[in-house]
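Next up: some structures, all given as structure tokens.
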Structure P
Amino acid sequence: MRIGRMAPLLAVGITATVLPALAPAQASAAEPLKRFENQKPAWHRCDAQMPAAFQCATIKVPMDYSRPGSKTLDLAISRMKTSVPGKRHGAILFNPGGPGGEGLDMPVMMKESMPKNVREQYDLIGFDPRGVGRSSPVTCGLTDAEQNTEHPYRSQTFSRDVKWARTVADKCRARNGDKLAYITTRNTARDMDVIRAVLGEKKLSYLGYSYGTYLGAVYAQMFPGRTDRFVLDSAVDPARVWRGMIQVWAEGTEPAFTRWTKWTAQHHTTYRLGDTPAKVKKAFWDLVARADRDPVDVHGRKLTGDDIRASLRPEFFSPKSAAEAVVELKKAADGRPVPHRSPAADDGTGPRRFAAAAAPADNSGAVFWTVVCGDTAAWSHDPEQYRRDAIRDKAKYPLYGDFGSNITPCAFWNKPAEPVTKIDNRVGVLTVQNQWDPQTPLTSGLGMHHALKGSRMVYVEGGEGHGVYSDDPRSCANRTVNAYLSTGRLPARDVTCEAPGRRSPGVNQHILPTPQRTPGAPRF
């Protein structure tokens with residue numbers, strides 16, 4: 001999933017400079033990757049509407065690193081050389097999350113978020129991971145309906161869910177052939193190391209959000225001696241990749257929902273949803289039941305109870321946002337007019353963004369399934385296992401349990417090309433975590449922190465939203481992150497700080513929920 005001001009991170013207008021195909025004869029038998037590591041990127045201005053200092057290029061990487069003399073993939077990379085002679089420490093690479101998030105424009109975004117004294121030490125580096133955006137993009141040819149990933153469990157629709165999952169897997173195989181097996185986190189980490197070598201760096205610094213935390217942790221596991229200053233913001237639990245990370249949304253939402261009922265009861269005079277947590281809870285579930293009987297018309301969209309559960313799941317991590325949404329849904333159910341809200345617009349103070357990259361319409365969703373299914377063999381291939389789990393978790397986690405445990409295309413995916421990466425090392429990295437994060441809940445961030453035994457955590461008590469480090473001067477975590485990026489010294493112990501008086505920049509501004517029946521995929 002992507003982060004507040006930096007979402008969506010998209011690219012357009014970048015003319016890729018494709019290097020000539022690299023002949024296998026160039027590689028020596030002893031050093032098969034040297035021909036990739038010794039590439040000289042043809043840097044050029046990314047777009048006339050963007051800063052001249054923002055440069056792009058395309059390099060080649062092996063499709064299969066066990067056979068580097070065989071097929072190659074294009075990898076789109078970018079840079080802003082903000083380092084100052086005499087202050088330069090190296091290069092810092094960014095990833096916005098996903099899997100499937102485009103990161104080519106992140107140097108422009110992060111230039112505005114990082115203070116000058118930090119920027120002056122680094123060249124800022126972005127890239128679209130393999131299969132994403134302008135890096136040999138994956139497509140499965142999915143229709144809008146097939147890109148819908150939110151499937152509540154109901155006995156009468158389960159066979160249809162199984163058919164959907166099988167269809168997506170079959171279409172992805174048919175469209176991508178042998179490439180499909182190599183669009184994985186481990187191979188993207190290897191690509192990162194090629195980028196490091198191409199840039200002439202002995203070590204790589206890194207800032208990754210959400211899925212990018214797992215990618216960074218895999219790199220640190222595979223290349224510990226080349227891991228420099230790594231910041232992992234809003235972390236994936238490596239022990240839960242990947243089915244467990246979808247299921248953790250349900251687990252993490254229940255305490256957020258309980259907190260919401262208490263907060264809303266305390267603000268009964270404003271929202272009129274109940275003056276006790278029990279009454280607030282009943283008001284919500286009555287609304288869900290009512291919508292299941294008679295879908296709620298919201299600006300021409302018919303929302304069922306399942307739609308409301310899925311739409312409001314992340315909202316409950318910010319009580320005020322959820323209370324406003326429930327009030328407006330109740331008005332809509334009563335046939336009363338409600339404001340026609342739209343997502344908060346860019347206030348004009350942030351960096352210019354690219355428009356959408358010239359990638360297939362289903363690229364983001366296709367990459368999501370390709371990575372989460374191809375990273376690990378820990379997916380059951382028995383549809384009935386998913387049925388049993390969905391029934392169990394709907395009872396255990398009523399808000400989202402059946403969504404999180406229902407069948408996915410991974411049930412019909414091919415066996416992964418290599419085993420999942422076990423994260424267990426003492427590499428020094430800094431992890432950053434909000435208490436109330438809807439996409440990588442606190443338990444997930446703690447899982448990453450514990451797996452990385454040399455890490456330190458910055459914990460934002462009361463922090464809401466997905467993504468912590470930003471250009472907000474009031475963010476209590478920024479001081480620790482910037483000190484680490486400036487000096488390379490981790491805090492002596494874990495740091496706890498309190499969130500500022502308002503929601504963190506990572507929280508989406510409230511909009512009336514709409515059904516999750518639009519193209520796309522879950523995001524970490």
Structure Q
Amino acid sequence: MTTPFSRFLCAAVLSGATTTTITLRAEPWKDPAPPTVQAREAAAPIKPTAFDRLKFFAAPSALNPAAQTSDWHRFLGPTDDATSPETHLLHQWPAGGPAKVWEVGKGDGYTSPAIQGDRLVLFHAEAGKEVLECLHPETGQRYWTQGYTMEYRDRYGFANGPRSSPVIAGSRVLTHGVTSVLTCTDLETGQILWQRNLRTEFNVPQDFFGQGSSPLVLGNKVIVNVGGKGRPVPDDDSEARYTALADPGLSVGAFDLETGQLLWGVKDDWGASYASPVPATIHGKPVVLIYAGGEGNPATGGLLTINPEDGSVYDRHPWRAEEYIQATGASPVAIPGQNRVFISTAYPKNRPLGGVMLEFDEKLKSKELWSSSKFAVHWMNPVYRDGCLYGIHGETERQAVLVCYDVATGRENWREDLYWDDTELNPGRTARMGAQRASLLLVDGQFLCLGELGSLLWLDLNAQGCKVTARTQLFYAPHTWCLPAVSRGLLYVTQNYDEQVRGRTGQRMICYDLRGR
């Protein structure tokens with residue numbers, strides 16, 4: 001099948017703050033391996049049942065009749081910006097924190113759940129497989145489980161599982177595995193409808209931590225930061241590997257939701273980052289914003305602004321340090337109604353490139369409005385509210401600090417070290433605890449802050465400062481790196497490591513009751 005392919009020839013490819021001059025022209029692209037589509041199998045409705053990894057505690061409170069609720073189709077939430085319209089949540093917790101509803105043991109992976117109605121999907125890896133499970137959001141009971149064989153070993157010793165969260169699109173679930181397997185699964189039955197191995201089809205390298213960019217579904221298109229190359233990439237430390245990494249390939253692709261066939265593609269040497277595509281509207285035009293940039297020596301990457309209809313590239317703005325070992329996980333932040341987009345990277349460690357606010361003209365070409373090396377975000381997503389951007393600056397735990405910036409001027413309003421003395425971690429001793437590289441979720445008028453050691457806070461944030469209004473320790477575990485999800489007054493948190501104190505529980509997904517009385 002021949003489909004439009006947007007290719008651009010660069011007059012210069014630069015790292016840093018200078019915008020690259022681009023010439024655009026279209027070329028045909030032949031899909032190398034259109035997948036076989038499976039007809040939906042007729043099946044009786046499935047009832048969820050308890051299973052061995054489920055621990056149920058108590059039914060949640062009744063929803064407040066005035067509460068506004070929403071689904072959580074994708075890891076950045078219903079509006080793709082780490083905000084939620086949910087209201088009437090519990091803002092003051094009893095001793096010990098919010099009540100647990102249920103928990104489910106899980107395997108490796110750094111993913112958030114996706115939720116629609118009475119279905120929650122969890123994506124993780126166990127026993128040599130990437131596994132997708134469909135659970136009931138209020139009971140944790142399981143409708144079905146589905147998996148496929150996967151071979152992956154993290155190069156840096158982190159979890160050997162997926163980094164990309166599942167996406168629910170109507171009656172389908174899309175997953176993008178750590179080895180670049182793109183799968184479309186039936187939400188009701190768990191039947192795999194089509195599947196593609198993007199790694200073999202488009203020469204996708206493993207990169208530092210495998211694939212980690214979640215898909216974006218717009219209409220009938222599944223948009224993925226593929227990070228493919230023009231030739232196979234040797235899995236070694238040879239000169240041939242770095243030459244292949246610089247060979248342009250399918251950087252971004254749009255696949256048909258129903259058939260999995262490639263609809264359009266963007267060819268570029270910028271590979272796949274760990275940030276996810278987000279939709280936006282700039283000067284009245286729908287666009288897809290993708291922070292691209294995988295392994296390379298020197299490293300290259302930046303913001304691609306793409307027409308979602310045909311894959312044509314409106315703008316390409318380089319913004320990446322040349323340091324070889326770096327992984328960008330913060331997705332672009334579109335500022336509503338202002339034709340501005342913020343992107344950020346935390347590398348290199350000592351002198352980070354930091355964040356930059358881009359402003360687009362009517363032709364959708366960007367210029368730098370301001371930048372700051374002191375707003376260098378590693379993997380959490382900055383959140384916009386009332387003229388301010390809030391985010392965690394710093395690549396490492398020790399560097400991490402909450403910052404607030406004025407969107408219009410780039411002025412730093414304040415920065416706050418979220419640390420406190422804890423006497424429960426080690427009885428009889430006082431430990432210095434902190435939110436560190438936390439995730440922020442704007443919901444019900446405040447910010448839920450999930451720290452990377454398992455702390456949960458309610459924060460009042462504005463241009464004048466930060467106020468902690470509630471704090472609890474859900475568990476003590478490092479690598480709590482996944483944005484929590486909120487749906488119908490329930491909070492879903494992923495624990496990726498065993499607890500370090502109070503016994504070992506294993507990796508879990510936990511449902512908490514946040515329903516306000």
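Values in this text are rule-based calculations from the coordinates and carry no lab data. Every value quoted in this text rests on a predicted model; they were computed, and no experiment measured them. Cβ atoms are built from the backbone, for glycine too; each structure is taken alone.
Side notes on the structure shown:
- Label whose coordinates, when FRET efficiency 1/(1 + (r/R0)^6) of positions 34 and 370 (r between Cβ atoms, R0 = 35 Å, to 0.05) is calculated, return 0.20 (choices P, Q): Q
- Which entry (P, Q) yields the derived value 3.6 for distance in nm of label points 7 Å out along Cα→Cβ at positions 146 and 322: P
- When relative contact order in percent (Cα under 8 Å, 6 or more apart) is computed across structures P, Q, the figure 15 traces back to Q.
- Highest-scoring label, criterion being mean count of other Cβ atoms within 10 Å over residues 98-105, among P, Q: P
- Which of P, Q yields -10500 [helix-only ellipticity at 222 nm (-39500 (n - 2.57) for each DSSP H run of 4 or more, over all residues; to 500), calculated]: P
- Which entry (P, Q) yields the derived value 0.30 for FRET efficiency 1/(1 + (r/R0)^6) of positions 210 and 434 (r between Cβ atoms, R0 = 25 Å, to 0.05): Q
- Source structure (of P, Q) for distance in nm of label points 7 Å out along Cα→Cβ at positions 106 and 394, computed value 3.8: P
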